[in-house]
Structure 1
Amino acid sequence: MPKGGAHFTSQELALVLSHYDIGIIQQIKPLIAGNRRAPKQIVVSDAGRYLLKRRAKDKDDRYRVAFAHAVQGHLREKKFPVSGIIRTRDQKNSFLELDNHIYELFEFINGSRFDGKIEAIVDCGATLAKFHLFLKDFSFEPMPLKGCFHDSSTVRGYLKKIGSEKNGDPSNGSLRKTTESLMTMYNASSVNVNQLGYDSWPQQIIHGDWHQGNMLFAGGKVVAVVDFDSLKVSSAMTDLANGALQFSIVGGRPNPADWPDYLDQSKLTHFLYGYCMVNMLADGQIKTIPDLMIETLIAESVLPIAATGFFMNLSGEDFLKMICRKCSWIDKNRQTLYEAIEHSLEDLQK
């Protein structure tokens, strides 16, 4: 059993796979990837290769799973790079409910992880644009709740909660100052985005977690998008800004204090170039990207910190100070970033 992770028992595997018509099983081996509370197995049979997944307990809402599968099916019909879902033998359902668990079986797609090369970054942007275009008019009843990181009372509530904690702790003053700075930047960015017309932009299904870890690649191209757990309804611009941030943020060192302030401008512009190759943005939408990146930086950090005091295994206070530095850098360099984006798109706009 992988340390800290869930696993399948041999009896469980036999029972689950008996519900699928995939031929004679030749090999089963664990796949250690993604959420460790959602165990996965590669299943090899005389009919092909498959990926079996047991949903984590906080990701096993029947409606959410059915919705995600409907989206994946629609995208697959459009030739979007997504794995095919194998239906159960008897009920022909897209997932199996058994002993208070939900199981999914997918066609296995060979691919490699993100290599950081520009060609792959451009294709990630283009693939997101196709995702948005293919789902622009997709409907599902009832549609999932709307909501995102933009202009969110929830985000503001988390910031207030973090800043008011640690009463009597000497570090509390420093933490409160950091959260107040983040609140000021978050509010200013929300206002800027609203003034640029956010409320007039259409709402649609978005991916909600577009980053390189949720894709497989071959030959510099995306061959599979593998995670649909964060689907929601919002403006496509929130998805784009979050993706642009994920591909351009610079970090990775053990201590957040050592993370640099700047974004990788080349990766940012190439990701947006790829998107606009498929779906060109209006000038007002492009101008919102720096502010939307500030909003998502703050939003994604405060939820886990408000709940646990940590971001992953990192000190919440140290992490928020780093976020504050990065948001300040984006704010001070917004015009430079905008001009770089505009320059990269000039050929597309001719």
Structure 2
Amino acid sequence: MPEPTKPLLRALAGEEVWPPPVWLMRQAGRYLPEYRAVRAGVKDFVALCTTPELAAEVTLQPIRRYGFDAAILFSDILILPWALGHGLEFKEGEGPVLPKLRDAAGLAALDPARVADAVAPVMETVRRVRAGLAREGFGQTALIGFAGAPFTVACYMVEGGGSRDFAATRAMAYADPGLFGGLMDKLTEATIGYLSAQAEAGAEVLMLFDSWAGVLSPSLFRQHVVGPATRIVSELNRRHPGIPVIGFPRLAGLMIGEYAATGVNAIGMDTSMDLARAAALLPDGIAMQGNLDPMALVAGGDALFAEVDTILLAMKRRPFIFNLGHGIVPQTPPEHVKALVERVRAA
């Protein structure tokens, strides 16, 4: 295959690109007035994610503002259980609300046969964004597709929404390994198909968000985070050789060394990670992504620049992608994002 020319793809191929490519998790969202204008005209969040012209528009908005090195598909990690036939609502002030999956009947009700039709609008969004990037002159901006990792998605399905510690999910993994393993298997296969479809539609990079990986013990982490990710990456590599995969096992701590064995091309670091110590746990060729505290971005000014400079200094001699350690929060001033991008590009 030809050598990649886009900065993000070069970094994911193991090249030390400097200044590093930069994009931010949740870079399309409520902190942008243009996003809020679009969102105000849509009945609910799922409708926004599954209306291609609107989802493509909000995906492109931060690229137009900041010229990021990547656009990430505007969607949600819970679109996949919704596509499997599991209920999903987003309630104001509460977040996602789902039926609690606690028995074999709930597992049996998940229908993989309906996924392709349900996510067809998402694939159309991918096609529209890829075309829009080319049409609007962002030829060096890569397009990232993504999915929630099976364990994190299972957390929301078992708990029925968010949780401080996902205790019911962890208890099920120990007490009913057959039921929980069946759910993980079904989600793993559905994730492979969902990400593969995004690659076929035009995504150039795929990302796996395991936002709650860090709540697990080491043994369960190996079983329910490393195991599924290894299966997913291996099958995606077989189907789509040359398309890199970024893994984000949030709060994984020292377990990132084992996560690297999944075959991902890059690992996203959460805010709590010391990058220099994390680098010592990883193979030289794997790219690192992260890990500015979103609150530093809210603060702006000298505090922001000090954190940015510390990260850049730590990552100077390895493949690196500048990002946050979690997503942009709604109260972030847009001008602080502009200042961040300028600081990274001046490195």
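Descriptive notes on the structure:
- Test item: distance in nm of label points 7 Å out along Cα→Cβ at positions 102 and 182 calculated as 3.0, pick one of 1, 2: 1
- Among 1, 2, which structure scores highest (criterion: mean projected area of the Cα convex hull in nm²): 1
- FRET efficiency 1/(1 + (r/R0)^6) of positions 78 and 318 (r between Cβ atoms, R0 = 30 Å, to 0.05) - highest-scoring structure of 1, 2: 2
- Computed 3.9 for distance in nm of label points 7 Å out along Cα→Cβ at positions 70 and 310 - originating structure among 1, 2: 1
- Mean count of other Cβ atoms within 10 Å over residues 222-229 - structure with the largest value, from 1, 2: 2
- Entry that produces 17 once relative contact order in percent (Cα under 8 Å, 6 or more apart) is calculated, selected from 1, 2: 1
Read-outs: derived from the displayed coordinates by stated rules, not from any lab. Computed from a predicted model, the values in this text were never measured in an experiment. Cβ atoms are built from the backbone, for glycine too; each structure is taken alone.
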